[in-house]
Structure P
């Protein structure tokens with residue numbers, strides 16, 4: 001079986017396609033690395049890239065992409081709806097086949113050290129790679145965003161794991177870590193009232209009493225004059241998409257608002273969508289073995 005890890009770096013550029021293409025090209029250039037997907041969001045001003053390959057090759061591609069991002073993206077001029085702290089904001093590594101979580105943690109440390117030392121960018125380890133409980137949750141690491149990082153990293157408890165202890169004014173700060181697969185799932189509402197989106201996000205968000213494995217924010221999508229509940233479902237096997245979607249729909253109705261659509265950012269595990277189909281279609285004794293493409297792949 002091939003040794004594979006998945007890498008899903010997020011870059012703080014979603015408006016300049018030429019810049020994003022130059023970053024993605026660095027991934028395309030690495031042999032034995034497969035670019036699976038990338039998407040740009042103008043309102044978030046953010047791009048999400050997904051690629052997979054042999055671990056050492058993936059680390060090489062991730063570093064090269066981060067290097068180009070640090071050269072082409074100026075965080076001192078960046079604006080966007082999505083929380084961010086660096087040109088290469090976050091680099092998650094996910095074990096796919098014949099690679100353990102512990103190995104992925106070691107690869108994340110190797111990548112973080114290289115980014116810190118060679119690119120002169122402060123780097124935090126997060127999720128399963130975190131060096132303290134404070135750094136496990138990406139939202140806690142990123143709190144304060146780019147604008148607050150200059151002072152934050154001066155605090156003893158927020159000394160970067162690698163790289164300088166001063167903010168890189170142009171490239172900002174980067175987080176690197178090993179984690180389980182997650183689903184980036186957004187639900188759009190037919191209103192431009194951001195207060196409603198934020199109230200609904202608070203209901204479903206784990207930290208404020210909602211679903212245990214759901215991280216949520218209320219964001220404005222100015223290009224469409226609507227608002228959005230933007231989520232990371234960090235364990236779809238324990239908190240399903242359909243339960244969160246149902247809750248958002250019910251909460252929206254309380255404010256006289258409708259759900260007008262939802263979206264998946266990047267790639268999604270097949271089982272996450274099978275679970276949704278199973279629930280809404282009320283399938284009886286259904287098995288994922290009945291999926292044609294799954295059987296053909298096997």
Structure Q
């Protein structure tokens with residue numbers, strides 16, 4: 001449990017707290033289960049501290065240093081975490097509903113099973129994050145950096161990933177239903193068995209992306225760049241592929257029933273046993 005003396009020191013203000021921490025680097029205060037709801041902690045130094053199950057709802061943590069801190073099961077609903085440093089932090093099972101994490105540093109953080117519904121994550125850095133099974137429904141990830149991150153089984157339905165960087169990321173069986181991926185960068189990403197039903201991938205970069213068995217039903221893939229992409233067994237029923245570049249793509253056994261393929265580039269593409277827009281199976285391509 002949180003030490004009352006440390007809480008009293010924190011109540012004296014962030015400047016006093018930070019000065020004390022600088023002079024007592026050998027001490028590691030315990031704020032587990034601490035009640036810090038609504039506290040103004042802008043710029044606070046919580047580096048490496050134990051904040052397990054702490055109540056930080058509505059707290060102001062702008063520019064705070066929480067690097068390597070333990071925030072498992074912490075409550076951060078509606079907290080302002082703009083530009084916070086959470087590099088290497090453990091946020092397993094944490095609750096960040098509707099929190100503001102714009103410009104946050106989450107490099108190598110643990111977000112397994114974290115609740116990020118409706119969270120503002122614009123321009124945040126998620127490189128090398130483990131976000132397995134995280135819930136990011138309706139979150140705003142515009143221009144966020146998710147390169148090399150692991151979000152297997154995560155839920156991104158209705159999320160805004162406009163111009164987001166997903167290069168080399170691992171999104172196995174992720175749910176991206178109706179996600180906004182306009183101009184997103186997914187080259188080299190692994191999305192096998194993921195759901196992208198009704199997603200908007202207009203002008204997305206999906207070069208050499210692994211999309212085996214992905215469900216693109218009713219998705220917008222206009223002018224996408226899919227050169228060398230693996231779309232084997234993908235479901236592209238009623239997908240809009242007009243102007244897409246699928247040069248050298250693997251569409252083996254893909255289902256393109258009722259898909260729109262005007263002005264599409266299929267040079268060197270593998271369409272063996274693909275179900276074409278008119279419903280016929282292509283055996284002799």
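Bear in mind that the values in this text are calculations on the coordinates, not laboratory data. Every value quoted in this text rests on a predicted model; they were computed, and no experiment measured them. Cβ atoms are built from the backbone, for glycine too; each structure is taken alone.
Source structure of the calculated read-out (relative contact order in percent (Cα under 8 Å, 6 or more apart), 7) within P, Q: Q. Comparing distance in nm of label points 7 Å out along Cα→Cβ at positions 119 and 207 across structures P, Q, the highest figure comes from Q.
For helix-only ellipticity at 222 nm (-39500 (n - 2.57) for each DSSP H run of 4 or more, over all residues; to 500), the calculated result is -10500, so let me know which of P, Q that is. Considering all the candidates, the number was obtained from P. Which structure, out of P, Q, was distance in nm of label points 7 Å out along Cα→Cβ at positions 143 and 247 calculated from, if the result is 2.0? Structure of origin is P.
Can you tell which of P, Q yields 0.55 when FRET efficiency 1/(1 + (r/R0)^6) of positions 63 and 231 (r between Cβ atoms, R0 = 30 Å, to 0.05) is derived from it? Comparing all candidates, it corresponds to P.
Comparing percent of Cα pairs over 29 Å apart across structures P, Q, the highest figure is found for Q. Comparing structures P, Q by distance in nm of label points 7 Å out along Cα→Cβ at positions 47 and 255, which one has the largest value? Comparing P, Q by distance in nm of label points 7 Å out along Cα→Cβ at positions 47 and 255, the maximum is at Q.
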